[in-house]
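These are the structures, in structure tokens.
What follows draws every value from the coordinates through simple rules; no lab data is involved. Remember, it's a predicted structure, so these values are computed and weren't measured experimentally.
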Structure 1
Amino acid sequence: MTYAANKKSKYCYTIDQIPLVPLTEKSSTRFVAAGPALLSFITNPPGCVFPIHHHPAVQILVILEGTEEHVCGDETFLMEAGEVCVHPSNVPHGGTTKTGFRGIDIFVPAREDYLQLMAKHGLPIEGPK
């Protein structure tokens with residue numbers, strides 16, 4: 001196998017190359033969908049409130065930077081960089097950030113409403129839905 005230092009693969013790109021999609025008035029994300037999974041590189045600025053909601057997909061949230069007062073089910077807790085929250089299917093969740101945060105949401109199976117949002121913004125969906 002040879003490796004060309006300056007050549008990128010068609011399978012590899014940077015997060016910044018993925019178009020930014022608004023989720024709420026303040027929250028935005030960059031989506032990647034492949035097979036049964038959907039990833040969301042979410043950015044919430046300071047003061048952002050992400051409304052309590054639920055969906056059939058299991059959701060795993062990883063906080064990369066910042067903090068969020070997070071609600072999952074009947075619990076409210078502070079999530080900080082490096083922490084992970086698993087949201088079971090149909091469990092209400094949401095949060096408020098004073099500092100702002102960047103994170104990764106993983107949805108399995110892919111959320112149909114987010115796949116439709118991706119299509120609305122002309123984003124590709126890899127693999128079967």
Structure 2
Amino acid sequence: MQKYDEWTKVKRKIDSKEKLITYKERDIFWANIGENIGFEQNGKGSDFMRPILVFRKFTNKMFFGIPLSTQLRDGSFFFQFQFLEDKKSTALLVQAKMFDVKRLDRRIGMINKDDFKNLESKMRELMKL
């Protein structure tokens with residue numbers, strides 16, 4: 001069941017944020033990504049949260065991010081890595097998109113440089129760049 005009305009209430013609160021979080025590429029944050037349409041990845045819980053990897057920082061207010069999952073998946077649309085000691089994560093490459101910094105809630109880690117380089121290569125391959 002879609003939770004659009006609940007998400008709209010949370011979205012209003014997020015949009016009114018005045019203090020912006022400082023972030024950089026490779027950071028991983030809990031972010032309010034919302035209740036989305038069709039096969040787009042949704043956030044979970046009452047705040048519609050999901051971990052997001054900051055892939056490219058464009059400005060202090062906008063970045064290209066990749067949602068993460070703890071469900072391990074293989075294939076050209078996914079990239080597995082570990083940033084927490086006891087848990088692997090999967091970057092959902094086909095769910096990557098632009099995000100506003102207001103969606104970021106709290107930093108939970110960072111992908112290491114080697115994994116990030118490998119992820120960049122996989123994104124280039126996926127996007128045929």
Structure 3
Amino acid sequence: MSAEPTTGSPRRARPVLRFTLHFLEMVVAMLVGMVVLGPVWSFAWPGLSDVMTAQVLVMATNMSLGMALWMRIRRHGWASIIEMSAAMYVPFLVLLPFYWAGVLPGMTLMGAGHVLMLPAMLIAMLRRRQEYSC
């Protein structure tokens with residue numbers, strides 16, 4: 001009988017679990033940034049909700065700030081923070097021309113941008129898999 005680890009061993013599962021938990025932490029940090037900073041922007045810019053382009057970019061900024069703060073607390077480097085912040089903006093930057101052309105309604109832009117952030121974050125994390133698995 002061999003004592004070799006199997007593919008389902010806890011040692012192999014641990015980095016996957018850490019990676020998944022880190023991803024979930026990033027989503028929570030993103031939501032916290034959005035919830036905490038949203039009212040600040042509403043107060044500072046009362047007509048923000050009337051300007052969809054500004055609204056989605058401010059939303060991406062709020063989420064980026066929440067994640068960046070959490071990533072600094074976890075001692076991530078600036079390159080990782082910049083990549084993860086880009087993951088907040090890229091979906092909107094890709095979708096905004098469709099909104100400006102009148103092909104994509106504002107609420108669809110908002111929803112699709114948020115949904116596309118998740119795979120964008122995953123791509124950024126997979127680029128530095130080791131960093132997010134530890």
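Here are the numbers:
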| quantity | calculated |
| --- | --- |
| Structure responsible for -0.70, -1.32, with log10 I(q)/I(0) by the Debye sum over Cα atoms at q = 0.20, 0.35 Å⁻¹, for residues 44-83 alone calculated and labels 1, 2, 3 on offer | 1 |
| At a computed -28000 (helix-only ellipticity at 222 nm (-39500 (n - 2.57) for each DSSP H run of 4 or more, over all residues; to 500)), which of 1, 2, 3 | 3 |
| Identity of the structure behind 38, 18, 11 (criterion: Cα extents along the principal axes in Å, for residues 20-67 alone, calculated), options 1, 2, 3 | 3 |
